[in-house]
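Peer 1: Next come the structures, one after another.
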Structure P
Amino acid sequence: MLGVVGVLEESSALTDTRGRHQWRRELTRLLGSRGQALEEFPTARQEFLEAVYVCEGLPGGLAVLADATCYVAPALEHRLRPLVEELCALRLYEGRDWTALRDALYLSLPELDATVAVIMGGRVRLPRYCTTAWHAFLYLSGLTSVPDTDLPPGMLLLEHLALHTELAAHVGELHGWNDHFARCWKLTDGEYGLAALRASLLDGRPSPADRAAAEPAAPPAPPADPPVVPQRPVIRLYVKLVPDLTPLPGIGTGRRQARGKRRYWVSARVKYAESPELHHAKEGEVQQPVSRAQIPAAVAGLLRRMASLWHTRAQEVVLEFFLPTELLNEPVEWWDRDPSLGYANPLFSKYPEIVLHSLERLHRRDAHQVWRLRWARWKDDPENEEAVHWCDQAGRPLKDHLERLDKTVGAKKDVVAMVLSEPPAAGRAAGLGEVRVAIDLGIPVFILHREATSEQFHGMVRDGLTEGGLAGLTFHARQWKSDSATRADGRSPASAQHLCVVWDDPEQLLDGGAGAPAAFIGGIE
């Protein structure tokens, strides 16, 4: 219960007086006559405790609490709903310690969505917050029974998961859990009982539920959420580049302090799949600020030292860079892993997923609300063709161009991405100005060409958007870069090599309390 209260307390949208009033009003509306017991309290924590206590005592009350909260603060969904589902599952599976079961299931499986589809006959898809087998077990445990079987969906999932090689060491725990509750609920025997299901699965024969799923049926409802993207646990390494504001000897402290001689601090944090915390990567940090030209070598040294710490792990590493605006145009994925090798050895050859973020955006807390709002609208309608705005100065003076851009994008509340008219680099005032407008208006995604935009570049971006929408653009960008690096005919390499996508997902960057990347950057308290 306190875990639910803790999640509610972390949301600035709810701790704000007006936001809490809207939340209380929405919760009261959804509860109907049952919501008359809700009272106002002087502090947010008191009100959250009271609401959770009241909802916990009502049938389905906690689910209603989650619905009302996600309506007002949608960024909390991926943390709140698993907690609520866990509380509901505790009631269902009363009287047995599930610590060992949770530890066994706390992993991601690439076949998880397909397994759930088989169990539920294609009628149910996992929500996006179900990133592990444990989350899926909790979610299915709250659903009604499946036709042609006496077993609850959660128990069906455990029987199917027991066949996965990744869980071979935990088969005894999975079967022991189901055996216990099958005896308690008298679900062991019979054509649709546990014994018959397990025998059919072990023999490779289709179970009654599998046979029902294979029979012609009405078209399934469209999936509520996209499939889970991370198929296996990953290590996330967050790398921050921050300008050193200490004046250099003999150089003034004003704006004209030689930008070419500016130096940067390089630091990092690590997040492992099995831990919600951010871990201080002391071994990887650079002890002294470095010049802009030295950044790639400093990052390469950081990665080598960190990799030595992971020698016992068999997990992919995702690199996430937080860059000041002046470095957004840096070809990060093309930096060498080891500059001493004497040949090109880009980062993306070893780290296929490299994500770029705006450091300035994380620092701009005044722009976080509108940033979250645009992202939430896009998540509600990811196929919206108005989500991308193409910047075009069209020969206008810079001031007129930025003023027109501010009005146009500000009026289009569904815009979530901007294709910049030029790169945000020194001497490119339009590109730098467009980034400032985008951050101020909460546009989460920048798409740019690091050299100069062209119709060929625009065509490539349009192709990527057509094939997978905005959500698939980063995947296409990685594939195009890889192809351009290995293509022998040299056909159209420039557009792919210089394509850059700055992808700022507020849910991933801001939420999670002390474990959020923003806690490392300084974007939250």
Structure Q
Amino acid sequence: MAIIDFFDRGWRINPHGVAYIQDEHSFSFQEIGELSCRVAHGLLAVGLEKEAKAAVWADNDVIGWGCTLGMWRAGMVYIPVNGRNAPAENQYVLDAFDCEALFFTQAFASIIEGLRASLPKVKLWVCIDAELPWAPSLETWSAGQPTTMPRVDYDMDDIVTLSATGGTTGVPKGVMNSHRAFQTYFAQFMIALQYGTQRPVNLAAAPMTHTAGMLSLPCTARGGTVVVLPKPDPGLLLSAIEKHRVTEFFLPPTVIYRLLDIPGIEQRDFSSVKYFMYGAAPMSVEKLKRAIEVFGPIMSGGYGQTEAAASISYLTPAEHFVDGKIAPDERLSSVGRPNPLIRVEIMNDQGEVLPQGATGEICVRGDLIMKGYFKAPEKTAETIVDGWLHTGDIGHLDAEGYLHITDRKKDMIISGGFNVYPSEVEQVIWAHPAVQDCAVIGVPDDTWGEAVKAVVELNVGQNVSAEELVALCKDKLGSVKAPKTVDFVAALPRSLVGKVLKKDLREQYWQGQQRRI
């Protein structure tokens, strides 16, 4: 199936049903389907060819998502850009990835007008919700275009998204994902999230340019409803779950931690939810246990990458329990078992598959993986070797087949010749009740080469000393892995999807010095 076929499946089985809800406005499958057809015909009419690049610059917006569906219907490549990114970052991505058509909302019009001269490849500018002197409104531009599906041939290996990597390790790379990769991704989610005859209600709280948008398509394919929030505001989120009887949603751990701190959270109604998905960053085991107690047996863990369409492994709600009790920490610290339709192995630096239980690089093979990096054949060849995607993540498969991520290769600390995996230390610090979040990094040290440092964000109104945290780690992990120092900060630097930016943290301590990994 082509990526647009997943929307069209829902359109066919539930044409007059509610496809999307935003604020108090409901949009039917017919309404958004016809919009996507008009957009597709408009794009084809201006001569944009197959696999031409296009983007939508907006906050979470149903009409903007309809434009994205139109791009796919026209056989084009969608470049996700986040409205909350710095304008210079979006400008870099759009220009580097050869964007030729840009749809945007009026809220960003002044920023985009100032960037027009630096985006010479863009041939078409369309303002979704206003008429501008230099850009027609979507209504004006698409007026008179057919509401029927254009005939566009496609190959399963055609590129449909060109996504920037998170940028945590340098200049973003463009990840090229195909119809084939997304078909595998969506099939795996539809296998994992079982509904029978029930139509799901998906809550898109995270940016639709990131996980939320793509996670909405398996729901759409079932004729379900997607409730779109402008941002993951806890109050809006809780109200939307109760009002719309949401059955599934995704949040990164950072937002979940804040949700758990809301007074009276235990009294809110989560009875409609079947799948509360978490991922995109490591999750504290202690906070996960608390989430299970508060929200019920609905937590659903997972692991993926932009290069592997976000669905390498999955920890089902049932797997969070053993014999009717919350599962042991060893299970909860995993990211589940590898999904069907792909193969996952642990390899050493020579590309040899390691035995079960051994630690090495997590490698993935199958239709899920990206086609490569845009205009970067050397980086592609470094990352995909003999058909295997080398994720850059270190981990192991345990005796029950559960996948554990130890850390990113670049985050591993080598202190006095010993390997220290930050996630192991972070799990101990996260367990302290005063700690909201933390990041463990290596900092320069004349004696050890690198010393283990913890950077800690505390819960409001709570305190713990550096000495207490160091002693806790020594007791649980021994002196080698325990932090030598602890810094407290008001807020850790995070990406727009909640990942702690360890690269930014390390730069503060490594200025003027060369880190060897």
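Read-outs throughout are calculated quantities, based only on the coordinates presented, and are distinct from any laboratory measurement. In this text, all values refer to a predicted model and were calculated from it rather than measured experimentally. Cβ atoms are built from the backbone, for glycine too; each structure is taken alone.
Peer 1: Kindly point out which one of P, Q the value 5.0 was derived from, the read-out being distance in nm of label points 7 Å out along Cα→Cβ at positions 243 and 387.
Peer 2: On the way: P: 3.3; Q: 5.0.
Value 5.0 for distance in nm of label points 7 Å out along Cα→Cβ at positions 243 and 387 corresponds to Q out of P, Q.
Peer 1: Identify which of structures P, Q gives the largest calculated value of mean count of other Cβ atoms within 10 Å over residues 339-346. The partial results should precede the final answer.
Peer 2: Details: P: 10.5; Q: 18.4.
Across P, Q, mean count of other Cβ atoms within 10 Å over residues 339-346 peaks for Q.
Peer 1: Right, here's the next one. When FRET efficiency 1/(1 + (r/R0)^6) of positions 11 and 83 (r between Cβ atoms, R0 = 25 Å, to 0.05) is calculated for each of the structures P, Q, which structure yields the highest value? Don't skip to the answer; put the middle values down first.
Peer 2: Details: P: 1.00; Q: 0.40.
Going through P, Q one by one, FRET efficiency 1/(1 + (r/R0)^6) of positions 11 and 83 (r between Cβ atoms, R0 = 25 Å, to 0.05) is largest in P.
Peer 1: log10 I(q)/I(0) by the Debye sum over Cα atoms at q = 0.11, 0.16, 0.20 Å⁻¹, for residues 275-362 alone computed as -0.33, -0.72, -1.16: which structure among P, Q?
Peer 2: Numbers: P: -0.33, -0.72, -1.16; Q: -0.34, -0.69, -0.98.
Source structure for this number: P.
Peer 1: Of the structures labelled P, Q, one was used to calculate helix-only ellipticity at 222 nm (-39500 (n - 2.57) for each DSSP H run of 4 or more, over all residues; to 500), giving -9000. Name it.
Peer 2: Values: P: -14000; Q: -9000.
Traced to structure Q.
Peer 1: If we compute distance in nm of label points 7 Å out along Cα→Cβ at positions 3 and 323 for structures P, Q, which one ends up with the highest value?
Peer 2: Checked P, Q; max of distance in nm of label points 7 Å out along Cα→Cβ at positions 3 and 323 sits with Q.
Peer 1: In addition: For Rg/Rh (Cα atoms, Kirkwood Rh), which of P, Q scores largest? Working shown, then result.
Peer 2: Working: P: 1.00; Q: 0.96.
Looking at the calculated values, the largest one is P.
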